[in-house]
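Next come the structures, one after another.
Computed from the coordinates by the stated procedures, all read-outs in this text should not be read as laboratory data. Quick caveat: nothing in here was measured; it's all calculated off a predicted structure. Cβ atoms are built from the backbone, for glycine too; each structure is taken alone.
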Structure P
Amino acid sequence: MGIKIWEREPKRQIEIQDPSRYKGQLGASNTPNWFTTDRVFVVNGYINKADGNFLVPFEVFPLPKIFIAIGGYVATDNDIMRIAEKQCTAVLDIQTPNQHRMRETNFDRLQKMFINRSNITNVVNYPVDDVFLDDYVEALIGAAKQLDKMINEQGEEVFVNCTTGISRAPTLILVYLSIYCRHKQWNNLDALANYLKDAFPNSQPNLMAVKLCIERCKSLQAQNKIRFEKDQKNKKAAKEEAERRKQLKIAQDEAERLRLKRLAEQEAENIRRQRLEYEQKERDLRAQGLAEEDALKEKLRKARENYERDLALRDAEEAERQRKLRAASEEAFRKAEADRKQLDAEILAERTRLQKLIAEAGKEEQKVKKEKANMEEYERER
């Protein structure tokens, strides 16, 4: 089963011709496909349209340490966002106006898209056509000059694109790196090509065109060599100064680390001593607390003993008082009982005496009555 790869080219247009005008063109070409033409015939119910300009999905390939990225032509907002994500700040498009027209990518509209969709405002179109070699070489030299201006005068990180990103853009980058001595292997074309191939596997530069550019720019290359060597010397001095500063910073950091370590050790020792003093004080306080606790316990024990003794004494006194009260109560009861019995006896005796008196009174009354009766009798008899 095959794999579908969708190309980025605009939709094709075809013009179906009058069948009466078909003269067996496909048979004469010994192919079932129509090539490089939009005017086609329907043959046996089919139209097979073929095109050699097939483009794979858009990619951005940054090239290490030279402030350049490479890729195919820009067509959509997503392409612009991909370029911005790679930290590019400018674009150098080397497509020709005809190539823009064929792919329906108006350059003015592209510039506005870059401004609206990203912070990339430096978008340059420097057409480079590779149809004729002499024109191609001159255009590459001019484009390399433009690229150097954008990188070294304007301080940009540049995305370079042709149509496919496979041939013209890599060729331009090799010309730039060689003539302007912007790579340590600037005088070794094979090494530069390998460097480019490692970063951008689809790279297929035109090395003959690169060599012709170098040949025509020997004096410029010599000037840039001097600048390159000066830059390298300055970079080496800067690197050595940076290394010296780095080593100094390392030494200072080490000294600071040792100082902080000593301070930390002193602080740790102080903390250890404080902890020991605290532990000693804690032990002393604990011992003092234990002694005070023992003294308190002893005091509580004696107080409890005194309380229990006083309580026992009070209980004994209360028992004695109760006993005495019971004894006094019993004695009083006995005395009261004896008094009651004596009173009863006296009452009985008095009752007996009274009864005798009553009896004697009765007798005396009978006697008086009898005497009265006798007197009355005597009176009557008289």
Structure Q
Amino acid sequence: MEPAPNEPAPPPVYVSPCVTNNGGCGDPALFSCRDSGNANLSCLLRAEQVVAVANHTCARLSNGTVQCWGNNAFGQLGNGTKDYATAPTPVSGLTGVQFLTGGNVHGCALLLGGTVQCWGNNEEGQLGDGTTVERLTPVLAQGVSGPLALTSALFHNCVLRPDATVQCWGINQSGELGDGTREVRSSPITVAGLRAVKALAAGGAQGHMCAILSNDTLQCWGQNFNGQLGDGTTTARTTLVTVPGLSGVQSVAVGAYHTCAALLDGTVRCWGDNSWGQLGDGTLIDTLSVVTVPGLRNVQRLAAGQAQTCALLSDETVQCWGDSSLGDGTNNDSLTPAPVAGLSGVRAVTVGAYHMCALLSDQTVQCGAVSGVLSPVLR
């Protein structure tokens, strides 16, 4: 129907360019077009998994490839260069990735078929190729077949095998390989006496490891300078020790010098270094045994960074404590859990040395640096 005389015509209906060919963002399974109005488009990265490490981040996409960004001084982005990347860049030749992990300056991926490929710094043999040669693109980790899970720390990696035992390789300065020695291994060695493992976590500035057993108890080994093994001492262990007084463990996160565990009842226990409040008990006092994080309930999973810890709750929100890398827009360390501002619908959270990232329910990724508010990762 035509407008009456002297009646203004209705304004044209705005159709976002995002509705056509995903706004030029490419495969909508990998990048989501977002229109901020007036055809101001951006292409948001979509991922299945995100790993924040020291000064770089990597994401596993739905097509089995990996993209990384950030510092690349040792080739840890895996793109064949040492150039810093401010936006996601593909890891060269890597496909069929089922799980992704990373150390400070290297990365590893578990592939379809049960092999592992790694890239980046290799000074301690952590790439598992039998050498100590730096690799700018992925190489096959030798002697690894059929692992169920993979985890990485500063200069070493570990895999959970189908028989529920664990193999590790790389640096062994503090006994982080758990074989009873301090010998560097550039190929996998079995962790002595470890059986019935159902989950692994690695980390630490010098390296310590923890394993959740089938009876929901926790065993740890490696560096123990601040009591991060939870055995009541500061003695490094080349073989595993059981964390006393801890049962019903569903998730564990290993920081630089501290460790936290989420229990089946939704509460959290932490121990080790507390210089920045990363134990969440309201103090700055280190502890050699487990302490309860007060006021925290309904925790599903944990993530730990250099000196901070974050918890993903059952309502898909995140609370963090410790060093000021909390995404709350302040410079204040938090001695107890505090909500990450504006973050909801979270599927997973990961914490690096100085930044954190969240994978949201729509598969987009948000990251933020120290004291910064999290923002979407763009192509």
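Structures P, Q were compared on distance in nm of label points 7 Å out along Cα→Cβ at positions 121 and 217, and the highest value belongs to Q. Going by mean count of other Cβ atoms within 10 Å over residues 73-80, which of structures P, Q comes out largest? That would be structure Q. A value of 4.0 for mean projected area of the Cα convex hull in nm², for residues 241-304 alone, calculated from one of P, Q, originates in structure Q. In terms of mean count of other Cβ atoms within 10 Å over residues 89-96, the structure with the greatest value among P, Q is P. Here distance in nm of label points 7 Å out along Cα→Cβ at positions 169 and 345 was calculated and came to 4.2; which of the structures P, Q was it taken from? Label of the originating structure: Q. Structures P, Q were shown, and distance in nm of label points 7 Å out along Cα→Cβ at positions 233 and 281 at 7.1 was computed from P. One of P, Q was used to calculate Cα extents along the principal axes in Å, giving 218, 79, 41; which? Comparing all candidates, it corresponds to P. Computing helix-only ellipticity at 222 nm (-39500 (n - 2.57) for each DSSP H run of 4 or more, over all residues; to 500) across structures P, Q gives 0 for structure Q.
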